[in-house]
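Participant: These notes open a run of structures that come right after.
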Structure 1
Amino acid sequence: MNRRQFLLATGAALAASSQPFAALAAAPKLKIGFIYPGPVADIGWSFQHDLGRRMLEKEFGARIETVFVERVPETPEAERVMRQLIDDGCKMIFATSFGFMNPVLRVAKENPDVIFEHCSGYTMARNVGLYQTRFYEGAYVLGTIAGRMTKTNTLGYIAPIPIPEVIRNLDAFVLGARSVNPKVNAKVVWINAWYDPSLERDAAQTLAGQGADVFYQNTDSPAPIQVAESKGLYAFGQDSDMSRFGPKAHLTGNTLNWGVYYVHKVRQALEGKWKAEDTKWGMKEGIVQLAPYNAALPKDVVAQAEERRKAIVAGTLQPFAGPINNQAGQLQVAAGKAVPESELWTMKWYVEGIQGKQP
């Protein structure tokens, strides 16, 4: 090989490595697979991801084909499901739950020509991108409403799995509540599941028995909303608009518009520009939204919530800005400081006002 041939070959190799998935743009159709941890009919997490999948189909039409598998266990079974999707022609896979992380990494290593996008994880690879939301922004706004609406000064939180994402949302919710009502405390029930209507219902019943009159959930079914409705209490939905399950109880909710992210990443793939990134979007990007406010909410409560929401979008309000005390009442974040971005995503400490121990 002469020098010219060597330079041409080297240049081609560099181009290929800098745009390793450019060939996808030339394919007649991109087949995309989604795996969901729960049923699409959960009216929560998986339901909302599937709305994003359908948004893709509407946006790109015949240029793509999408398929999904629901109720995928967060175990090695997820590997089998993803391998089957690849055998069926999928060149891009969205794995929509934290527990899929290790299965994704193993299958991605075996299939370097397939793009993987993993939700809520923390380990990237050449063909594995990450995405999660700043859900805590919405949780903070919900907290300001809860702090105004509680009569017992006791809030209830139905928690799934003790990972930073869940603790971060709980902390933000309580910080928002105590910013308007310093007397507020929160009780937590952990159910060790993302979607289990029976356990979620039992948790809400337990919290009601402990005096909580406003519930927030990080779980996926509308069962806590239904409990609140039956007891004349208040609640916030999670992931999607759950107001139809508690017309009087449901004050608003933290909802997710995954479609804006899915359109963004699929467009990159179709243009041959996809690369592995660690993406964290929030209210500003339109992925974290609030469900419609209950008409029974006092106007001044809605106005305050909207003021906080708009400030978060504008970047003038940071939910984790100090001063913040930890659960023991000790100063954790000084005034004028904020929890560093890197620490937000590994957060495992409770703020002041949360009762009980972590599991």
Structure 2
Amino acid sequence: MPAAARRARRAAAEGGVTVVRLADRGTDQLSGTGALAPLLADPTVTDVLVNADEVWVDRGAGLVRAGVRVGGPDHVRRLAQRLASAAGRRLDEGCPFVDARLPDGTRLHAVLPPIAVTGPYLSLRTFRLRAFTLGELVEAGTVPAGAAGLLAAIVAARLAYLVTGGTGAGKTTVLSTLLGLVPHDERIVLVEDAAELRPEHPHVVALQARPSNVEGAGEVPLRTLVRQALRMRPDRLVIGECRGAEVVDLLGALNTGHEGGAGTLHANTPRDVPARLEALGLLGGVAREALHAQVTAALQIVVHLRRSPSRDRIVEQVCLLVSDSVQRLVTVVPAWHRTSGPGPAAGALARLLLGRGVAVPDVLGVRQ
């Protein structure tokens, strides 16, 4: 056992938990994460960011400086290259940036100079081994107690939905939780750019995109994976994040009998969702009118999250996607709002749930 590890064990016997982590630095250097290991092991940390010799962390309440030093730019460069190598990727002058997943599931993004002007820069998003339960999200304040029943009803009714929000709003966290509510006799097929979803469900299979190698060959994009997923008998087809032309394949799949599908989408407000889908549809060669027609037939619900002024992640709205009867364009109409309660689409959502044999939650304010 390395001397640093022996010192750590002695410190643990004396109750010095913090000292344990620092004393294990020699071991951590060998395993790859070095001085960042205590931060990555902290269950409250979601992101660790290194800007040259500065380290910042996010524990769910915004970024703060961490009391950790990682050395100068040369040390950060070696650390980034070591992590990239652990992920089986190249990071050097010829390929000065990398986006990869470490063996423990941590998401890695690194950029070297001269692309990184004052860098190197290193971004690490930690990986939670177990998804939160809906009850845990209620306890944390992410989901209001009344809205929990509404989200469960949406899943039970096999409505197709998008979880939307800005960067770091908790979209993946909430989607993982909702997928855990899917009946256990159904098969969930996940398609992701980088494997981040980890629903608590007994029958989940996951496909992950692959970038091209240094020769520019071997790429397996999300669009290809969506088509492969359709041959895997999915009861629920899920795209971790819709950010490219693959949205066209998802909509096509949901329009061919694959109900209850889901995904996440970056949108700062629910009103932005149609425009975001339009932009992604154009990448897939689908005109605006055709895209709106597909969305109308394929998707029903938007679950929108935002970060509060205190930086908490909260489910703010549940909305219905409604087609305008004149222009045939999709609009997003609130059915429930965190502060104002039932919205204009509450009745329509209630009828949709009842039509699928699911009881209407009281939070919609509709008498049954």
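Rule-based calculations on the coordinates, nothing more; no lab input. This is a predicted model, so every value here is computed, not measured. Cβ atoms are built from the backbone, for glycine too; each structure is taken alone.
Participant: Which structure, out of 1, 2, was relative contact order in percent (Cα under 8 Å, 6 or more apart) calculated from, if the result is 12?
Facilitator: Values: 1: 18; 2: 12.
Label of the originating structure: 2.
Participant: State the single structure among 1, 2 that was used to calculate helix-only ellipticity at 222 nm (-39500 (n - 2.57) for each DSSP H run of 4 or more, over all residues; to 500), giving -12500. Please list the in-between numbers first.
Facilitator: Working: 1: -12500; 2: -9500.
It was calculated from structure 1.
Participant: Separate question: Any idea which of 1, 2 comes out highest on FRET efficiency 1/(1 + (r/R0)^6) of positions 230 and 286 (r between Cβ atoms, R0 = 35 Å, to 0.05)?
Facilitator: Looking at the calculated values, the largest one is 2.
Participant: With mean count of other Cβ atoms within 10 Å over residues 222-229 derived from the coordinates and found to be 19.5, which of 1, 2 does the value describe? Can you show the working numbers first?
Facilitator: Details: 1: 25.5; 2: 19.5.
It must be structure 2, since only it matches.
Participant: Which of the displayed structures (1, 2) returns the greatest value of volume of the Cα convex hull per residue in Å³ on calculation? Provide the component values of the computation, followed by the final result.
Facilitator: Numbers: 1: 153; 2: 165.
Evaluating volume of the Cα convex hull per residue in Å³ on every structure, the highest lands on 2.
Participant: Out of 1, 2, which structure matches 169 when volume of the Cα convex hull per residue in Å³, for residues 190-349 alone is calculated?
Facilitator: Numbers: 1: 169; 2: 149.
Of the options listed, only 1 reproduces it.
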